[in-house]
Structure I
Amino acid sequence: MSEPISSVTDLRPDLFQGKTALVTGGGTGLGLELSRGLASLGARVVIASRSTEHHTPLLAEAAERGWSIEAEVLDVRSMGAVADVAARVHERLAESGGSGAVDILVNNAAGNFVCPAERLTERAWRAVLGIVLDGTFYCSREFGKGMIRSGRGGSILNIVATYAWTGMPGVVHSASAKAGVLAMTKTLAAEWARHRIRVNAIAPGVFESEGAGGQLWPNDELKQRLTDAVPAKRFATSAEIAQHCLWLLAPASSYVTGECFTVDGGASLGRGMWEPGERVERR
């Protein structure tokens, strides 16, 4: 069992005390690290994903560490399912004497795989758009309405990718969905600022992830190719990315909204005509 994220940051242990956070896809990958980080810093955390198998390890860890974590089964592609989960969560929060609304929403649920555009089926296109774009809006709307009703505001963080604006072969479905989420981030930030709701995004580069690895770099050759393309010459860890997410959600970022923070080791930066350290001979 790895250490909670607060042990490797300067964030104070009670940073999110009294706050409730809901993380979609919160039982695996980046969502898992972020859920652990929020819980270790005092938040009451609700993890939501389609499979109960993704909930079990974190719930067991929470019991051992004394964290407040609960789980909901949720397919974010269904507007009705999102509304039902939001109603249950809001009801439980009200019964426990709270505001009846979550304070933090992390739209982390995602789906992706490499496929040439000309071979992409309607079903595959809709699956990714449904999870990433539709799901982000459905969750933002339902939990955002709760934040508005509470009068306390809140913070929404969307997980995107740099190829939303650079493009990348093989992921037209995901790139299109993430680009839509980026536009949604800026639009909701402008629209909901009057309700004291902040909406930001984070664009991670490649990071160690068992789930994503099987879909995007299924063999060592592809993984090495991706590593070589990163100026930092390594993948990030999910804990590193989660630390930056926590910063964007923390009170220290209270005047930041509508922004997208890139954490990719320089991978999305431009490439020059020569490699650093290479000697260029003039003719």
Structure II
Amino acid sequence: MIQSIGVIGAGQMGSGIAHVCAAAGLDVTLVDNNPQQLEKSLEIIRANMARQVKRGHQDADSMTAAAARIATAGELSALSAVDMVIEAATENEPVKVEILQALCPNLKPEAFVATNTSSISITRLAASTDRPEKFMGMHFMNPVPLMKLVELIRGLATTDETFEAVRELTERLDKSWATSEDFPAFIVNRILLPMINEAVYTLYEGVGTVEAIDTSMRLGANHPMGPLELADFIGLDTCLSVMQVLFDGLSDSKYRPCPLLVKYVDAGWTGRKVGRGFYDYSGDTPVPTR
């Protein structure tokens, strides 16, 4: 049984994964080469746990114990004894390959490896490791502590033993799971990101303003947030990366990233995490930037 987890990457997704693993009673080692990011991650995890306690979703003692189960490290060598590693670095294939190649020599032979990629080929990433049969995709939704779904994706070499171990872990984390074939962007993002990209095209072509587009989809399609607000929440750079994977992998013009999305990413306006995307978040209320 998997009892200790390594999480690589202390960003939004890695922090959320560390949170739910610790809350489920697993020992967690969170690794990032940026000490400030690790400290920020721990602060976010503690704040989110406190919010869950305040809302009555968890009791204070269990959350205190969960937070104590998270250790941090700056080197991959800290993962030498873990039962499984979940890679949650930026959605960039060369970066992920470099991390995975550096990771494997540090692991015990029986350790499983999963990637939280939202779009990249599991088979290709597995081939960069020394254990493709023990490797698979485990795509958490954002924000991880709140969203119930995890997509489970097998690579070509993934064994039944690996799949069952990761499926069991997913259930221990109190998540529901859906299996996807190893095709670009899997299920959720194969459907969701083209919708967001089309919303950006709708803005680009002047069909509607940011506010009009988001209001229309909230009130006309009963979406909890509009597609442009959602894009800001996901990160426009991540949205662009997924669309590029779809466009490159499926060679269909319907997946061509909108030039306006490219322009926003080029400007560094990548959404909530930097304070500006399709909305400006510098004030008390988000204001459309276009």
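Taken together, the values in this text are just the output of simple stated rules run on the coordinates, not laboratory data. Only a predicted model underlies this, so the values are computations on that prediction, with no experimental measurement involved. Cβ atoms are built from the backbone, for glycine too; each structure is taken alone.
Which structure, out of I, II, was percent of Cα pairs over 26 Å apart derived from, given a value of 42? So the calculation was done on I.
4.3 is what came out when distance in nm of label points 7 Å out along Cα→Cβ at positions 149 and 205 was calculated for one structure; which of I, II is it? Computed on structure I. Once relative contact order in percent (Cα under 8 Å, 6 or more apart) is computed for every structure in I, II, the highest value turns out to be that of I.
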